[in-house]
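Next come the structures, one after another.
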Structure I
Amino acid sequence: MYQVSRESTSTFVSLRGCRYHVRHWGNPAGTATPLVLAHGWMDVAASYQFMVDALSEAFVQQRPIIAFDWRGYGLTESVPTDSYWLPDYLGDLDALLDHFYPGQAIDLVGHSMGGNVVMMYTGARPERVRRLVNLEGFGLAVARPSQAPGRMAQWLDELKVQREGKNELKPYADAAGVAARLMKTNRRLPQDKADWLAQHWARPGADGQWRILGDSAHKVTNPYIYRVEEALETYKRITPPLLAVEASDDSLGQWWKGAYTLDEYHERLKAVPQVRLEVIQNAGHMMHHDQPEALARLLEDFLA
């Protein structure tokens, strides 16, 4: 199994009705800007372990580093719900920063869903962020107003499925099954890392079956269509420098099949006043697993 070189410590804090789980690395007394890491959809804070291990000792010893499990993920205990809302993630992040770093600007990193959250948060609270890093938080394809009624109906239908308990996540017989699932999703993930991640991505229940540490309600679609005009207005208010990192594998193209392209994403990024775009080679969407060393070097250079 993968051998961690920098162990994390865990704390729990009450935020907006949730008992949030937070992992800590680095030097809590460090004088450099704190680094806050936000994970993506159906992921957990421990996902950043490989990248943290790849950071230089000088960088780590200068600052506190934290990553947290979003509500409904990992070890965070969330309020019961049948669907999740993007504004709640922004509210949770705001409360978390007020708790750990009140009145202090931080360096903020978000991956995938977390990348979308930190982009919107920084546009709303630019004074709270010194430097911003977005790891493939692409946003969504342009939606038409005519799609709104169907989207709301889809949400209602999926809530019914959720109420009937027909939306449960697949269980696995053991941790090896979880690791195999992770490796199937990411062909670059080696066995040792998959075995380690499986221990943090899932837990065995009373029946011995391993279940993903993610609420099935996360699978319920958002009832409101994506309004790209609103996102762009928020992007315009991102005053800290932005590092936008994407992988050499075009995951956006794989997901959207031409309905939303990297060229469109790059065009949206032009709304951000200060943006630097970087590509990590030989990596897919989970770049912090595939190329943690390359990503760590990019972060250190940008956050210096």
Structure II
Amino acid sequence: MSANLDLKEEILALKKARNAVILAHNYQTGDIQDVADYVGDSLGLAYHAKATEADVIVFCGVHFMAETAKIVNPRKIVVLPDADAGCSLEQSCPAPDLAAFLEANADRNYYVIAYINCSGGVKALCDVIVTSGNAVKIVNLAPKDRPILFVPDENLGAWVIEQTGRKMDLWKGNCYVHVEFTRDSINRIKSEFPEALVVAHPECTQAVRLLADEVCSTEKMINYCKNAPVNDIIVVTESGMLHRLRKECPDKNLIAGPTDRCACADCRYMKMNTLQKLRDCLDTLQPRVEMEESLRVRAEAPLLRMLEQSK
């Protein structure tokens, strides 16, 4: 029996003993996706975290995702396989910096919309949260009589402006993985697969988005690839997405979108979680995600507003 099979058996036994649910983001490694109860994007994971009846939530993703699960489940134990699994977008917008900006611009009375890739402290300063899957819908619902500040992803924000026509001020943050994709790197692989369609995540730069046949969230990539009229599809997002796509679209030739640095893009933070760390956190129920209650309550309001507006 392989080491991975042994680990999977231990994980399943511990999950049952702990009455735990394992949630995994689409960017996790394939072995973690295969043992998870639910695999999805940030929006789907938020719904599942809110709805679960499990006593323990094991969140295989990055810290802000596990923190989001804790925000909507204050009485449940939430653990993250690697406490150091962070996010360049979260790091680009520290809560004290946003608070200082809003104070300095109090006369603007900003309606603050935050991409879910941010800390609980940032969420607590916002009016509503969005994901890449619902950002267009929620921005369209934003009040017309207040200026909008969109944090922290300037590329997602710019794409939403293109889709909605709403004027927004953008925080200067980005996902370090998605900005590594370039027009030249996509064109190079298009020269090898000239009939291929390109599907890209909106965290990519405008130059890459303009080359894409479809720009959408990771979850919406599933149906796009299933229904694509061609066999070859270039997938321009974090490499973990290919595992799920290849399981759900086995008849397609799914090609990892290249960057100028490598043939595909790995998020070093997402890949910090491993099957062994998943097993260990189920065993010890550590590292736990904790939040001070008054901060949690403030952060919960815009999250619940997002879930309500996404229906």
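FYI, it's all coordinate maths here, none of it is from the lab. The structure displayed is predicted, hence computed values, not measured ones. Cβ atoms are built from the backbone, for glycine too; each structure is taken alone.
Summary table
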item	result
Structure from which 0.97 was derived, Rg/Rh (Cα atoms, Kirkwood Rh), options I, II	II
Which entry (I, II) yields the derived value 4.7 for distance in nm of label points 7 Å out along Cα→Cβ at positions 130 and 258	I
Source structure (of I, II) for FRET efficiency 1/(1 + (r/R0)^6) of positions 34 and 98 (r between Cβ atoms, R0 = 25 Å, to 0.05), computed value 1.00	I
Structure with the greatest value (metric FRET efficiency 1/(1 + (r/R0)^6) of positions 18 and 154 (r between Cβ atoms, R0 = 41 Å, to 0.05), set I, II)	I
